[in-house]
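The structures considered in this document are given below.
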Structure 1
Amino acid sequence: LEEKGVAIEILEQPTKASYLYSLKEVTSQCSVPIMADETALTLRDSVKLVKNEIADMINIKLMKIGGITNAIKANMLAELADVPIMVGCMNESMAAMSAGVHFACAFRNVRYADLDSALDFVNDVAKGGAIYEEGYVIPSEKPGLGVEVQL
């Protein structure tokens, strides 16, 4: 693709999650930064990724890694090793997206935020929260996560 003039910023999880050393091999052979995603399921996985220099970046998903505390721990480790991260999401409501936005704003090594799954919800009980504007997502200025629950 690069030969055709298509600029690639990152490649996300180009191997099966369990193929750690294949991921490391791709990372070492590729000029495009490789981001671990499915491989970063737990805090222990993140330690392994950073310690063994398996990928150039890590996608930290708050709900997947076990919440904000584990996400902070995983990111502190990544930050100490100069490993950039992306804050990602799965199929989560605006409450979770808002937590992800606050998390992304708190750390210098966050390069990307893929926090858009709440936009797919038809009847999200979480109202307010993160603000989506012209391709950017920003935290609400309301207290806490800026979310109100409406049942």
Structure 2
Amino acid sequence: MKEENDKSKKLQTVERALDVLYLFHKYNGITLSFVAEEMNMSTTVAYRLLYTLADSGFLRQEKASKKYYLGEKSLLLGYSAIRSQELEKTAYPIMKRLMDKCGLSVILTSLTDMQSLCVEKIEAEDDLQLSMRVGGIYPLHKGASNRPLLAYMEQVVP
């Protein structure tokens, strides 16, 4: 009964629009046909969703390729989310001291949907340049910074 009540409170159009935006955590640019196929909806509905998101500034369309990319408003939301994280505010001074003491770059990652989210990084001048970008989402099996996340995860397969 509770599950039915929860579903009745949701707006399907809003949920679909958010699902379209969430596609960008995996794909850099998306096309109309890709959205329609990936989300199992008609091209008309996909077009209307993409048009609305682009018209409101959350997406932008590149004319030549017809691909959609995250727009300025999405970027601003991302920055707002990063600024609101208390973890970075607390961790940054510790990361800075660690970098100063070791002379190596320091990365802060967080487990998000079974992937690694780069929350913050400080690059040492004389160290290798890091390919991770703040806000980037990466597979857990790639990179040394993800090993602690894997090491302390609960065992999923017995």
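Using FRET efficiency 1/(1 + (r/R0)^6) of positions 13 and 125 (r between Cβ atoms, R0 = 35 Å, to 0.05) as the calculated read-out, with 0.65 as its value, let me know the right label among 1, 2.
Values: 1: 0.65; 2: 0.10.
Only structure 1 yields this read-out.
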Hey, Kirkwood radius over Cα pairs in Å derived from one of 1, 2 reads 18.5; which structure?
-> 2
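Name the one structure among 1, 2 that helix-only ellipticity at 222 nm (-39500 (n - 2.57) for each DSSP H run of 4 or more, over all residues; to 500) of -9500 was derived from. It would help to have the intermediate numbers written out before the result.
Values: 1: -9500; 2: -13500.
Only one of 1, 2 returns -9500 for helix-only ellipticity at 222 nm (-39500 (n - 2.57) for each DSSP H run of 4 or more, over all residues; to 500), namely 1.
Which of 1, 2 yields 1.4 for distance in nm of label points 7 Å out along Cα→Cβ at positions 109 and 141, as computed? Let's see the in-between values first.
On the way: 1: 3.2; 2: 1.4.
Working through the options, I get structure 2.
Compare Cα Rg over 2.2 N^0.38 Å, for residues 53-116 alone across structures 1, 2 and report the one with the greatest value.
2
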Ranked by mean count of other Cβ atoms within 10 Å over residues 37-44, which of 1, 2 sits at the highest value?
-> 1
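The numbers here are math on the coordinates, done by the rules we state, and not lab data. Predicted model, so just to flag it, every value in this text is computed and none were measured. Cβ atoms are built from the backbone, for glycine too; each structure is taken alone.
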